[in-house]
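As structure tokens, here come the structures.
All of the numbers you see were taken from the coordinates with simple rules; none came from a lab. Everything numeric here is computed off the predicted structure, so don't read it as measured data. Cβ atoms are built from the backbone, for glycine too; each structure is taken alone.
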Structure I
Amino acid sequence: MTDHRHALVDAGRRLDALGLSPGTSGNLSIREDDRIHMSPTGVSLGALSVDELSVLDLGSPADRAHVAGPKASKEFPLHQALYRRDPEVRAVVHLHSTHAAAYSCLPAWSQHSAMPPITPYFVMNVGQLPLIPYAAPGDQDQALGIESLTFPFRAVLLQNHGPVVGGASMDRAVAMAIEIEETARLLLALGARPPRTLEPAEVRELTERYQSPWTHVG
């Protein structure tokens, strides 16, 4: 348990140092069997403590899931939806990082991915990134939007909000969140100039080699 909590706290400090969690925005969680250790509400990710994390029960309704520790973020249902959808998800990262949040205000590139495949690293490390229709933070409709998707993904982009990433480890989830932020930065830097996106055959080659979830390539 301690190792899991330390991984969460270390991730929070890293993301804060990178400037990806302004103020008290964003939240992290990590799974330990059927218990979820989560960053509490109103605390900067850079100021987390292993002794002051929220503990929640994965199998309980979100409004009755609190087991111990301080009050959890109201966005726990997002985390719960990713854990329930894929048993291999062991950690969830949700950020309001500047470029990804800005990109979430734009129309989706396709029905299956908010962002186009402009680099091999986005395809390899993240895969298709569905845009979840806007709902108020903490609203159950956000989780329902995730649960309703019928195609594979590792991360989603909440409309007018930011990314939510599920990884097999906290390090993996953090790496994907950073990749999403950098891809959004590239796309915004291009402005109105249409980028060259990877060809469907190029995307397929990467997904087959790296087992990344990009099932709709054109």
Structure II
Amino acid sequence: VFSQDATAERVEFLKHWSARQDCAGVHPVVCRAPRLPYADESFDLVVMNGFLEWVACAYPENVNPRAAQLAFLKTAHRLLKPGGYIYVGIENRLANQYFRGSLDHSGLKYTSLMPRFLADAVCRRRKGQGYREYTYTRRGYERLVRSAGFSSPRFFVPIPSYNMPETIVPFEDMPAYMRYARRTQGGAQSGVKRLLSRLIAVPGFTRVYRMFVFSYLFTARKNG
């Protein structure tokens, strides 16, 4: 296992943690994307957990953020052995929290919901630099990984989020998602949660609601 991070302090921490856990097969590497110092077809799995949205920040500003993400995914595709997988944990561009004013990766409100050109203009005015931290909808992620050469993308809803999921529900498994939603909203105290607990029982509501979950986990395969 090679664990890459651009921050030397994190890598040093991982070295000490791995030693204490007796994880002899973990090799921490200090390296900043997009540079990946590995031979082609070296890995069975490439994990990007809370990473893909930041990739464009490592590229020159004249490189379009989506193009930067696509280039990095193509690099990951090259490093995978035939039949290998990528695993990605990342926020949903249309997460309901963003509609309620949660900060986007830009450090500003609502930028993930805006058209890209408008988000870029707002960031330049407020921060002095463009909007680089692109996230997508589920279909947007599917198009992105297919464009990079991957196949068979499969999506999951991590609850509460991809960083520390307590439950992971397949995106297409509506009965499982509805059962979990009913259980978590049962006995809700706030008016919004009580309303949500009722709406979950309405046919078709959960199918729409899952489009606004906070984050996704997804895998995709390199053919061969």
Study note, to complete from the structure: Taking distance in nm of label points 7 Å out along Cα→Cβ at positions 27 and 75 for each of I, II, the highest value is that of structure II
Practice item. For mean projected area of the Cα convex hull in nm², find whichever of I, II sits highest and give me its label. Key: II
Revision key, fill the gap. For FRET efficiency 1/(1 + (r/R0)^6) of positions 115 and 195 (r between Cβ atoms, R0 = 35 Å, to 0.05), structure among I, II ranking highest is I
Practice item. Taking 14.0 as the value of mean count of other Cβ atoms within 10 Å over residues 11-18 derived from one of the structures shown (I, II), identify that structure. Key: II
